[in-house]
Each structure stands twice: as C-alpha cells, then as structure tokens.
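A.B. asks: Each in structure tokens, the structures are laid out below.
Derivation of every value follows stated rules applied to the coordinates shown; laboratory data play no part. Bear in mind the structure is a predicted one, so any value in this text is a computation, not a measurement. Cβ atoms are built from the backbone, for glycine too; each structure is taken alone.
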Structure 1
Amino acid sequence: SALASVTAGMARRLGMHVMKLRCLPDYRDSPFYPIAVYLVERFGLDGGAAEKAFQLTQALASRGIDSDQNVFAPLFSLAANEDDGAEISSSARREHLIAGLVELVRGICARQPVLLIAEDMHWADPSSVELLSHLASQVESRLLILPTSLETAIPSEPDSDSIRLAPLDASQAKELVQSAAEGEIDDARLARIVDQSAGVPFLLDTMARGNCDGPPPSCIQAMLQVRLDRLGSAKRVAQMASVLGLCGEPHNLSVLCGLPEENIDKELRTLLAAAILQWDDDGRLAFQNELLREAVYHSLLAEDRRYAHRRAAKLLSEGAADHALVAHHFDMAREWELAARWWLDAGEHCVWLDANREAVDHFAAGVAAAGCIPTGGARDELLLRLHLRQIGPLKALHGQYSPEVCLAAAAAKDLGAASGDSCGALLDLS
C-alpha cells in the first residue's frame, strides 16, 4: 500500500490520472463496491441510484465522454427494485454495466494516461475482479493497472508482470524504526526490534512506537493497547471507528459514541496526531492499515463489540446503506433474525445484478444466521426462502444437477414439507 501510494504520487507528477479502488473486508461480497465508491467520491454524487447515475453522465459529458444513465443506475442501487428496468434480464443488466464501465475508463484514457490502483485485492468482490479483467483485455492503451494483494491470487493477463515484495533488509528496517520511534532509541533495542520483526513494516512501526520486550506477535496487542490508553477519550472514537470498518462519517461516529460532532472532530485530530488514522490519497480519513484497525477492534470487550454492532446496524439500516453491511453488523450483534432477513435482501440484489458468487455467499450467510434463531415459524420460513433463492445462482455457477443445487433443493423440500408446502415452492422455480 505504501509503495502504491508513492507510485500514485509519481504518476500524478507525470500528468497521469489516478484511479484508486480500495477493496475492504466488510465489502468483499458487495458487487462493484470499489468502483462505485470511487465514482461517488470522485464526482461528488449524491441522492438515490437514478440521481447518482444522472449526475455521473452529466459529469462525464462535460469531459466529452458519452454515457447512458440507465446503464450506470444498477451500480448505485441498494435494492433489486430500485429502477424500472425490470424487463431487462439480470445477465444483460450486468453485461451493460460492465461494458459501460469499460467505456468510461476508455474515455478517461483518451484524455490522459490512467494509473488504476486496485488496493488489497485479497478482499475484492468477484464482480470487481471480473471488471478488472475486462479493463485489462479491452482498454487497448494508456492504462496501467496496479493491483496489490497479500496473496498471489491476482488474475494475470498476457502482458502483465507480478512483483513479489520481500521483507525489508536490516538497513531499511533500521531506517524505518528510527523514523517511527518516539524519541531516541538505543542500539540494543534497535537491534532487538529489527531481529524480531522479520522485516515486516507493520511490526517494525508498531514495535518502534511501543514499549514491549516480548517477541511478536505476542506483544503487538499489548503495545497497541499502550498506545490506545494514551489517547484518553479518543480511544473510544477509535474503537467505534473500527466497528464501522472505515473511519466512518463524523455523524455516524457521533451517534455511536454519544458525543457531539464537534467533539468527534477534536478526537479525530488526536488520532491523526497519534498515527492511528491518516488521510489517504483521496482525502479520506482511514486507519493506517487494516491490521491496526483489527487490533483496535479487538481491544473492545466482546459484549461491547456486540453492543456497538447492534447500534451500527440500526443506524445504517435507517439510511442508504449496503444491505450486506447491515446484515454483517446484525450478525456480529447476534441479532439472528434481522441478520437473516438483511442477508436475504442482499442476496436478492446480487441476483438482480447477476452477481451469482456474491449472491450464494449472502444466502449462505443468511442460512447460518437463520439456523441460530430459536425453533419456530420465523426460523423455518427464512430458511426455506434462503435455500430456495440459493438454487438459481447455484445453477448458474455449477449446473442444474450439481451436488450444490441438489443439496439446496433437498433442504428446501424438507422445510417445505415440514411447513405443509412440500412441492409448491419448488414448482415456482421450474
């Protein structure tokens, strides 16, 4: 990520347009999430799906790029019935959207060379991976795609190169520690940190800022806890921000923390000064890295985490939030029935976009949540609906008579029989 940020700065100085797509763990099953967020923030889009699509086409037209508002509306939809294009099949809707996004990038490339950074591809949703593949194969020139990943599963193209980053060597590690340490650091401690960190920048930075003599990773949480305890009231803001996944909007943090927004602004400045948060290349306030966010998150007691997730779910469910994100928060709060219903809605939206892999994952998460509901009508009704809705995307992915489809159909049949509807629900699928 640090190297990608430096590369982005170099590209801007060379006159390139930089598109930075951030893949996040909380959105790994939200179709096209990184490109949708980039476009909203890059062009200042707001309102519902139709309004955002209209604003996008107007912004592109002002730059000499022709586009169709109806093609982009599904990108910003949060529910499967948000537009009036019901006569279009889900596969056609998806094809039109991908083609429109390819043309959008091609149009930008016609004006100036583009560096597209896809950060943290190990958290990318399958639809975004497919989009990048289309961009790599269909945008003929003036486009450089730079994906980063902790894993090796980045889709490769014929003209692509892969760079595996090695750990920092001893001299690089010492330089990083000396720049990150708060005050002077003696030679013995410097050598110990370099030796124990194995050249991993996150460990070097964390150990330089902390005061712990134990080996990583055993002392990392302790060192981060010391840093958090020094923050005073800002610690609570950091913890609530970690629950939201990103730093979060000041209003949402204000609600979760029970503090006025002006107090939140003050605490955010404290977190910036303490290197817990940072401004990223696109002017967004975020944690220094995902590992740090995870450490802050786990500094909360389990009951406090559930309470925070419950409040976050109810807050986000009242606004224009991604259904899968709301479902995730209800899941983490152990509000099983609400989680299952939101997972069902999230899966329906993915089916509408022909995002079958994401749909299967959402329906499976819904089945897991519904399975935790006490035995009764609501549990069986939700399980039946979830298993039934799994069948369509499973057919598309694995074939009509695949074991996956047979298992989902058998589960639905058993639940239907138990509820007195042994075949009617399944016949609706034929």
Structure 2
Amino acid sequence: MAQLNLPNEIQQALNGNTTLGITQSNLPFFISEIKNLSHLQSLSFIAGGAMGNFTPTTDSNLIIESLPAEIGQLKELRGLGVINAGLKSLPPEIGMLKNLQKLDIRGNSLTTLPKEIGQLENLAIVHLEANELTSLPKEIGLLKNLQFLYLINNRAPLALPEELGNLSALTYLSISGCLLNNFPQQMNNLSKLEFLIIMNSQITSEFLAKAIPAISSISNLKTLNLNSNNLSSLPPEFGQLNHIPTIYLDNNQLETLPPEFGNLTKLKWLNASNNKFKSLPPEIGQLKELEGLVISQNQLTTLPKEIGDLKNLQSLDVCKNQLNNLPSELGKLEKLSKLNLSANQLSDLPPEFGNLKALPYLQLSENQLKSLPKEIANMTQVARINADNNLLTTIPKEFGKLSKLEFLELSNNKITSLPIELCQLSQLKKIELKGNAIKNVSKIKQAIKNGDPSLWP
C-alpha cells in the first residue's frame, strides 16, 4: 500500500519505464526504491541548463553532492546525467555500470574522478565540462570505446595523464577553457582522433612548441582549434603539422607566420582572424590546397603577390584590416566564390579584379574607393555588389553588362550621376543610393526597374 504514495515518476519507473528524471522531491523515494529499478536505462539528475538528451525533467532546486553507492545496482543503465546539481564526488560503485555508454556530469564541483571509472568498458561519450577537476585518474586510459571526451571549462590547473594516449577509439577531444599543466606526449598514439579543440586555455607559444611533437604524430587529425589563447608567435615546428586540413588560430596575439607555415601543404581551411598580423609571408603561396582563408581584423596593409598561387582558394575574408592596395595577382583566383574586402583603406582596385568570374557577392563597403574598374563587368556571376561608404563619384557604364546583378548598394558615397546603361540590368531587384548627391533618384530607380532608358531624367 505504501507504493500508492510514491511520486508519479517513481511509480512509472517501477511499472517498467526505463527512463527516470530525479527531482529534489522524489530523490528520497528513488534512493529507497533503487533496488527495484535495476531495469533503468536512462537516469538523470538535472538542476538546469543542458539536457544532454536525457529526460526533460529538471529541478532548479536539486542538489545532490554525491550519488548513493546503490547506483551500482543499475546494471542496465546506458545513460547517466547529473547536470548542474552540485555533485562533489562519484562513488567507486560507478564502475559497476558495465553497460553505461554516456556519462554527463557537467556543471558540478568535481575535483577528481574515482579510478573505477576505468571499468566502464562500453563508455563512448563523457561530458566533464564546468567542474573543478585538477587531474584525471590514469585508469581513464582503459576506456577503449570512448569516442568523445569533453573537458571544457575546468578552471583549476589541470594535469592530464599520459594514459590519455591509450584511448584508441577517441575521435573528439575538447580541453578548451582549461588551465593545462601539460600536454601528454603519449597522445601521439591517438590514431583515430579527428578533432582536437584547445580554445581559451591560455596556452603560450612555449607550451605549443612542447605539444607539437605529439600533435604532429596524430595521423588522422582533421581539425586543430587553438582559438583564443595567448599565442604571440608560432614555433618553426608548426610546419610539422602538414597533415591537418583545418586550423583555427583566431583571437590570439600573432604578429607573423613563420616561413615553415608554407609546409602545411594539406591545409584547406585557415582562420587567423583577430590577431596582430601586419603582413603575410610569401610562403603562404605554397598552400596549394587551401580553399578558405579568414584573416580579418588584423593590421594588414597589403597582401603578398603569392596569394595568386592559391589556385584552389574559394573563400577569402580580409575585412577590417588596413589594406591600401591589392596585388594584381589576386585576379588569378578563378575559383574564388566569396571575397570580403570591407572596412579597409582601399582607394582603387586592380583591373585584374575582373577575372574573378566565379564571385557572386562583392563586399567593398567602408573603404576609400574613388572609382571601380570597368573590368568588374567581366564578373559574370556577380549578383550583389556592396560598395556603401566609399568615395565613389560614379560607376562605370560597363556595369550595365552585369546580367545577373540583383542588388547594387552604393549608399553614402559622393555619386552625382549614374550611367544610363544601368537600365540594362534586367535582374536588378534593389539599388541603394541614399547619402549621395544624385538628383531625381526616384526617376532613375523607375527607369532601371522598367528597363526603359526613355524614363531616365
């Protein structure tokens, strides 16, 4: 009869439901009935925040500093989540959960993990974000099926064991937001690791130099993310990372790239925005497979002519620099489909610019352009041109040949007249002209809209 007074969630679990979410009010009933819940497959204690794909049951008042030892009786458990609940320790009995595949204990106050964690041989995903971990047990290296390990935002100085290198199935490792004491050299054995994320961890150039021998040996690594650290330079050894296709170096304090950077011949995507670059080395032209280059928000005044050797480059973002000219070799980038030159100090563009025939969108706003080259008319795929906030006085009549142009943004220039050939732009949907000294704007827009030169004022 006592079971009639059980909370609904507990009663449903006792009746065979395999998923259970714990709240502060039903916690005592869970503990008293745990011996009868051995069939549970998913169990969560969530005080708020991320659900981690567990039951939507949350309780902002939930506090559970430790799990009961009886948790080890839940032999069928596949997923265990204790999220933002004030957890300070895990019992050794956690190691009895042989079928556990996902462990999510983010947002707690854990400083360490029991060595029995190494007995969870089926564990594939572990979330340890936002705890106070200072170390990991060496037994974590026994988790041969672990594929995803998240150690984000453990702000206490964190020592990583060499045994991390034994995680033979690991494909994703994020140690972002951690104060790292070391980088285990045995991590060179992580032959399946594809993503290594070390963002916002205050790592220095010296730390990186010590880590490179291990990183360079991770043969399957596809992405290395070093965003938002304290890197002031890259060591020459960085050139050893010549097998990694995607690298993030944004939001650091880099002033230059070493010549050895040219050895990264497999690199396809590089983000080095928001640093302190004043120039790029000519060796940048050796990155023959590079498809995307983001180097916005730096202090570049020019680009090396070798930029034209990047024949596979499809996306180039150099906005918010101090560029005052562009090399004519830029016109060799025939595959370029995205180019952002906004917020620089450009006063003109080279005629070779017109060779960028694959470009659908031309971003030129917030420069000091006094004119645009007539060769832009050769950019047969361009559908949008944004040249707002420049010093233009007119645009070439050849713009009338841009048969796919849909949007032409020319606001806040010094334009006094426009060529009547704009009436040929049959696909044009919108033209922005505010902030200029053009008379009869409404009549001009009407003539362009109707494609009728006779309406031109």
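A.B. asks: Assuming -1.40 is log10 I(q)/I(0) by the Debye sum over Cα atoms at q = 0.14 Å⁻¹ as calculated from a single structure, say which of 1, 2 it is.
C.D. replies: Matching structure: 1.
A.B. asks: Same structure, new question: Can you spot which of 1, 2 the value 18.2 was calculated from, given it is mean count of other Cβ atoms within 10 Å over residues 35-42?
C.D. replies: Value 18.2 for mean count of other Cβ atoms within 10 Å over residues 35-42 corresponds to 1 out of 1, 2.
A.B. asks: Further question: For structures 1, 2, calculate volume of the Cα convex hull per residue in Å³, for residues 131-306 alone and state which one comes out highest.
C.D. replies: The structure with the largest value is 1.
A.B. asks: If helix-only ellipticity at 222 nm (-39500 (n - 2.57) for each DSSP H run of 4 or more, over all residues; to 500) computes to -2000, which of 1, 2 did it come from?
C.D. replies: Answer for the origin of the read-out: 2.
A.B. asks: Once relative contact order in percent (Cα under 8 Å, 6 or more apart) is calculated for every structure in 1, 2, which label goes with the largest value?
C.D. replies: 1
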